[in-house]
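Please treat every number below as a calculation from the coordinates, not as lab data. Here the structure is a predicted model, which means the values were calculated and not measured. Cβ atoms are built from the backbone, for glycine too; each structure is taken alone.
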Structure P
């Protein structure tokens, strides 16, 4: 199916991924929650590449809004062949200062949102016998190292890896692959510890997008984590 839904694609990494898919000929759905103006600009940019493009709003932590989002994409573009779960908020705060509300929000936006949308899209992919699911992770999350200032975020991203591997194994014979692209410190990152990166530079958004395209194009790769991090967190 030549339709791609990229969550959080009004700006940043999500936007770069969506435009990369549009250049490959995918009709695209630009998802946003609050950045409607930026979403419309990204939609127009994608449409200028010669594909159909729509913008869709949803709070992906809410099951009803996820269901409505999927139906809207299906109505306007058709079945969803590629799903990129990019949405996920970030919190830098000592673990002892994290509130319950903050804890829940970080896990919900990174992990629960990925779960809810993937669960809704999977039956459609099974029906078509084709699907590419790429979830955005965090470089080093699989190493299970202590991260006292970003603990909820790392827990959520480690959960994304385990969820992705389960999907990959469960649906390996259904024409569906599921993989993780794990960026390190990108050019739009909140914190930029350049001195910790062996390659001594930030990841370009286009480099993250190319990693996503790699998984979209390869039919025999599933359950894998590809870090785009310049050697960070090794």
Structure Q
């Protein structure tokens, strides 16, 4: 199937593009301070995957970081839409009218739309509580839609994995299932932490925990697509 080759090629770019973009923004804002006209935007050395020294939006929001981040997110959104459409075609090839195919395409494309909206409004300063809530809701919707789509996709492939035996490496399908379970578990556990008002919790600063969780969760979400690349065999 030609769609399988397309999924394989698109999936690796869905991993590479946001990974490179986000980490490029991190390097720019921590190492190339002279590029930032507003020196209040710069951040000194941090490795947020471990120390939570900055959020992703904090590194991507200032000029010129957003010149890297926004186009990368628009491209990622486009690739995500293509990815979910091609997966629907593959599902229909192996199992006509699968009960989850419509849900997969709905949540998959919805996640791409939410990512696009998030990228559009990133960096736009508007001192209004409703606007700030809107941005948080959009980011939360992206995460929820993305994880739901990934979960349905893995469950669907497992439902007819015997038919896929000649096309996929089952080890990576299992890894995708494990990854999705971890992402769901972390999301459920972290909701109480993220929803706490402020950053103080019995004298413990939650800000760094929230930031580190954001970076690591982002890495987990896009790793799903790297596993997709290795899951499908070359025709």
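Observations on the model:
- Structure from which -13000 was derived, helix-only ellipticity at 222 nm (-39500 (n - 2.57) for each DSSP H run of 4 or more, over all residues; to 500), options P, Q: P
- Origin of the value -0.36, -0.56, -1.13, -1.27, where log10 I(q)/I(0) by the Debye sum over Cα atoms at q = 0.10, 0.13, 0.21, 0.23 Å⁻¹, for residues 74-185 alone was derived from one of P, Q: Q
- Structure (P, Q) behind the derived value 0.95 of Cα Rg over 2.2 N^0.38 Å: P
- With distance in nm of label points 7 Å out along Cα→Cβ at positions 2 and 178 derived as 3.6, matching label from P, Q: Q
- Given 30 for relative contact order in percent (Cα under 8 Å, 6 or more apart), calculated: source structure among P, Q: Q
- Structure (P, Q) behind the derived value 19.1 of mean count of other Cβ atoms within 10 Å over residues 10-17: Q
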